[in-house]
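Dropping the structures in below, format is structure tokens.
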Structure I
Amino acid sequence: MKKIVVIAILMISAKLFAYQNFTLRLEPATITATPLVHSGTFGEYNNKWFFIGGRKNGLHGFLPPSGFPEAGINDSIFIVDPVVNQQWSASTHVLPDSIREAITTSNMEFYLNDSMLYMVGGYGWNENNGDFITFPTLTAINMKGLMNAVINSLPIENYFRQLTDSSLAICGAHLQKMDSTYYLVFGHRYDGHYDRTDTVLAIARQTYSYEIRKFQIADDGTNFSITNYSALRDTTNFRRRDFNLIPMYDLYRGEGLIAYSGVFQPHVNQPYLTAVEIFKDTVIVRSDFNQNLSQYHSAVCAMYDSSGLLQHHLFFGGLSMYYVDTLTQQTVRDSLVPFVRTVSDVVRDFDFAYHEINASIRMPALLGTNAYFFYDLQVPMYKKHFVDLNSLAHHQRIGYIVGGIESMDLNIADNNPNAQSFASPRVFEVYLDTIQDTTTVLSEINNEVLNFLCYPNPTNEKTQLEFELKKPELVKIELLDIKGSLVQNVCNKTFDAGKQKLVLDLQPLSKGIYNCVITVNRHRKSLRVQKE
């Protein structure tokens with residue numbers, strides 16, 4: 001009998017990832033009380049939203065002094081009631097400088113534990129150093145007291161406490177909690193004016209943590225401290241920042257976390273595509289899966305289907321090295337990692353296999369980067385962290401996409417990002433509509449070829465192609481010009497499973513953009529190669 005039950009569950013699981021049993025839709029919300037803020041601390045407490053720190057302008061610049069200008073600092077604390085569309089705010093300038101500077105940083109880490117909000121690290125200006133730093137601080141904020149004070153225009157100073165610990169000098173990471181242990185996952189420390197060239201010249205100082213740092217917080221409401229600190233280090237797979245960390249549930253291991261993608265790989269200035277599963281007793285790098293359609297921190301939603309034992313993670317917009325061409329349906333690679341309108345769903349099935357789905361909708365603009373997903377207050381939740389797919393009504397709002405960066409073009413980093421992007425004023429309601437039939441086949445992104453990239457790119461000589469195979473396969477690689485005409489047959493042969501490397505010689509070719517197309521088992525991926 002047990003074997004029959006297991007086989008039945010596997011059949012249900014296979015059917016549900018092969019067919020679409022729900023659809024998504026976005027509708028502009030009538031909520032106008034949200035502040036123009038991104039890359040800060042956002043959350044929900046007592047049926048109200050709070051916004052602390054972050055930036056009020058668009059994408060940061062890459063050269064001083066345009067990197068993180070003072071005018072872009074969010075120096076207010078905002079409370080929003082989404083039901084009555086009302087906002088309250090308080091200035092942070094009434095706080096001591098040590099606290100004010102730390103909570104008005106960007107890309108800090110945070111976790112709301114009951115009514116206590118813990119904020120860690122973050123990148124911002126420090127007056128004592130006369131420079132930008134990553135703050136080595138843990139700030140505890142009594143959200144119950146703070147929200148009451150902000151709403152009623154009362155003093156806010158008594159609701160903040162702070163300690164200093166160099167192991168907390170991290171930004172672009174995530175802070176999560178499992179049982180009584182906090183997990184400070186990946187990230188980096190950056191000190192000095194943000195300068196893409198200075199990082200190479202070692203004028204600014206950037207150090208990736210390469211770690212998952214674990215600790216507990218002893219807090220009696222007056223005094224608090226870090227205890228039981230430990231760290232798990234991996235210089236190959238943990239060199240990541242600005243990624244998505246999402247709760248997960250495993251039938252056998254229980255509660256866990258999944259770190260998706262992030263930037264940058266050690267040997268090439270490209271994002272990671274692999275996922276890292278984090279459990280209380282182990283960490284698993286899922287090198288058998290590439291997340292193609294989302295590689296940067298964005299609005300995300302976690303859902304669980306307890307009938308099919310399926311985990312769904314929805315990614316709304318953001319930045320991605322791959323996108324699906326709407327005409328050809330081919331997966332196209334843009335090494336500049338552009339802003340995209342993609343909405344995707346990564347499904348983890350009963351067999352622990354991953355399936356990436358290009359959803360049936362797109363964002364209405366180049367939105368989602370560093371935005372936040374607020375779950376609807378009425379949506380049924382599974383184990384506190386997931387929308388319960390089996391308890392939803394046929395048509396139900398599951399949450400809101402709030403804030404983030406809106407870009408005017410796909411690639412703006414080398415132009416003037418502050419002028420071509422801005423903190424988005426838009427709020428979108430996200431609805432899920434269940435469907436009874438299973439006739440709509442999902443548009444699943446293939447994973448026959450893993451980690452397809454080339455470097456250096458651009459180049460005027462030779463570039464190295466890299467890719468990975470799950471099993472021995474016949475591989476065909478062609479170089480095409482921008483009109484789609486064949487320029488060169490790079491290879492057509494069988495490769496063993498694992499990582500492969502080839503040298504592509506561009507010296508005889510004219511300057512310009514080329515598409516390098518790899519075909520494996522009838523599945524194609526392409527990347528753009530530039531000959532200087």
Structure II
Amino acid sequence: MKQLHRFLFIPGMISILGPTGNILQAKEGPGEKQSKSGNQPNVIFFAMDDLNDWVAPLGYKQAKTPNMDRLAKQGVVFTYAHSPGVFSAPSRAALMTGLNASTTGCYGEDPFQYDHPDLVTMQMSFKQGGYNTYGAGKIYHHRGGFLDQRSWDEYYSRSQEMRDMGWEMNGYHMHDVPLPTPYPYSPYYTKTGREGGSALHLEWGPISNEQEDKMVDAIRTNWACSVIQKKHDKPFFLALGMYSPHYPNYAPQKYFDMYNRDSIQLPPYKADDLEDLPEGIRQNMTNRSKQHKELEELGVLKDAVHGYLASVSFADAMLGRVLDALDASPDKDNTIIVLWSDQGFHHGEKMHWGKHTLWQRTSHVPFIWAGKGISKNKKVNTSVSLIDIYPTFIELCHLPKVNNLEGVSLVSALKKPSKSIDRNVFLPSNEKGSYAVINTNWRYIRYIDGSEELYNVKEDPNEWYNLAADEKYRPIIQNMQNSAPKVFAPGVTPKNDLKLVIEGDSFHWEKKK
């Protein structure tokens with residue numbers, strides 16, 4: 001029987017779709033630039049979701065991350081890297097456009113494509129630089145309509161259901177994923193009468209080991225490994241986005257078995273941690289602290305951390321599959337791997353379970369580079385931001401210049417880590433006008449109402465003592481304020497004002513009437 005193919009037009013390319021909807025091949029459209037350099041490295045872009053600094057390469061002893069350790073020995077670990085946003089949507093938009101939310105207006109869960117259709121995003125830059133481009137999983141935000149479809153030779157999806165939702169990337173909004181028994185599994189649900197749903201917050205549980213390769217991260221990783229093992233006639237950019245360790249914290253049983261639940265050490269908590277916060281944020285976090293108190297009353301704080309650590313080790317095992325595939329490929333010596341997480345996650349620090357804060361546990365993330373031209377088994381201890389990734393690729397991979405990128409290239413630090421110089425790093429909030437400025441000594445936070453926090457992170461790594469009211473620190477505050485924008489862009493069109501229009505395997509946003 002003859003196979004039928006459909007054609008999908010995405011700006012800059014023409015893609016042929018197979019009967020299952022996967023992009024089979026792509027031809028360059030008008031304006032594509034061929035590679036001008038014979039020494040462009042391949043790039044594997046390995047993303048984690050909600051992974052904070054609880055990994056061995058950052059000195060956290062409890063997590064078992066042998067493949068991150070393996071990658072760290074092969075390259076450079078940035079020990080004090082920070083996310084460019086406080087949750088997935090704005091962080092990934094900033095990272096992939098090279099522009100802060102204060103410039104684009106992408107503060108929340110709103111698609112940048114509607115208001116900024118002319119932005120040259122990262123995969124577009126690789127395509128214009130002569131690369132073949134491949135993607136799978138959560139690189140942009142996971143909800144339908146957020147994937148920037150432009151300039152991919154192939155973006156993998158495992159089902160038509162996923163594409164019919166505008167390329168939803170969650171995995172747990174679908175109907176083909178393995179779930180624990182019982183479902184929900186977490187006592188936060190089973191002991192309280194809460195009903196289950198999809199992608200549940202504070203939900204964790206083991207999956208049978210036999211179902212590991214049915215889990216979304218394993219499916220996508222196996223596909224990415226097949227791309228790595230191909231013979232490539234051009235340099236390739238391969239972006240692979242894990243959903244782990246985002247809630248729900250599901251992982252095969254063997255990753256739970258790597259940890260003794262009773263021996264798990266909880267992060268340090270301070271009972272009056274919220275008392276010296278400005279009134280607005282104190283009230284907000286006091287309301288949020290009810291979740292921490294409930295987990296405490298249920299006696300499941302260690303269980304919650306156990307689920308997270310199991311998910312971290314599961315994601316680490318997927319990294320191991322990628323490293324093994326690369327080691328067995330002809331491109332082993334001409335490939336760069338970058339591991340990053342979109343932002344971190346609180347596990348009761350400041351009585352909070354989640355992200356969306358301007359504190360350390362949200363912003364501090366793993367960030368590891370390894371491969372061709374990069375120093376081996378080194379650490380950079382100065383402050384950097386993940387918004388630096390895009391300009392680093394421009395220099396390292398000889399890509400066409402993109403104007404007005406707001407990060408800085410890290411190439412010099414990758415080649416000579418000991419020469420890296422500390423700087424102030426800017427972190428916008430999901431609330432326009434609120435922000436943090438961070439360096440290796442200080443974290444300064446300013447809220448839209450003018451209230452402030454200041455922490456000496458050298459002496460107070462838990463950020464327990466807010467020094468902002470002490471006038472002797474005013475020169476430090478003023479210096480850090482100078483690193484923040486003077487003007488914040490208005491927010492982009494809210495998602496609630498837009499309608500997602502699905503057109504076959506493509507989509508676009510329209511203003512609601």
Open item on the list: Looking just at relative contact order in percent (Cα under 8 Å, 6 or more apart), which of the labels I, II belongs to the structure with the highest value?
Closed with: II
- [ ] Work out the source of 1.03 here, i.e. which of I, II gives that when Rg/Rh (Cα atoms, Kirkwood Rh), for residues 77-140 alone is computed.
- [x] I
- [ ] Given a value of 3.2 for distance in nm of label points 7 Å out along Cα→Cβ at positions 317 and 349, point me to the structure among I, II it was derived from.
- [x] I
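Given a value of -2000 for helix-only ellipticity at 222 nm (-39500 (n - 2.57) for each DSSP H run of 4 or more, over all residues; to 500), point me to the structure among I, II it was derived from. Kindly include the intermediate steps, with their values, before the conclusion.
Working: I: -2000; II: -7000.
Comparing all candidates, it corresponds to I.
Upon calculation of distance in nm of label points 7 Å out along Cα→Cβ at positions 213 and 413 from the atomic coordinates, which of the structures I, II produces 2.5?
Numbers: I: 2.5; II: 4.0.
Source structure for this number: I.
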Task: Origin of the derived value 16.0, 49 (Rg and Dmax of the Cα atoms in Å, for residues 285-428 alone; candidates I, II) - done: I
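Using distance in nm of label points 7 Å out along Cα→Cβ at positions 45 and 493 for the comparison, can you identify which of I, II gives the largest number? Provide the component values of the computation, followed by the final result.
Working: I: 6.3; II: 2.5.
Looking at the calculated values, the largest one is I.
No lab work stands behind these numbers, since they all come straight from the coordinates. All values reported here derive from a predicted model rather than from experimental measurement. Cβ atoms are built from the backbone, for glycine too; each structure is taken alone.
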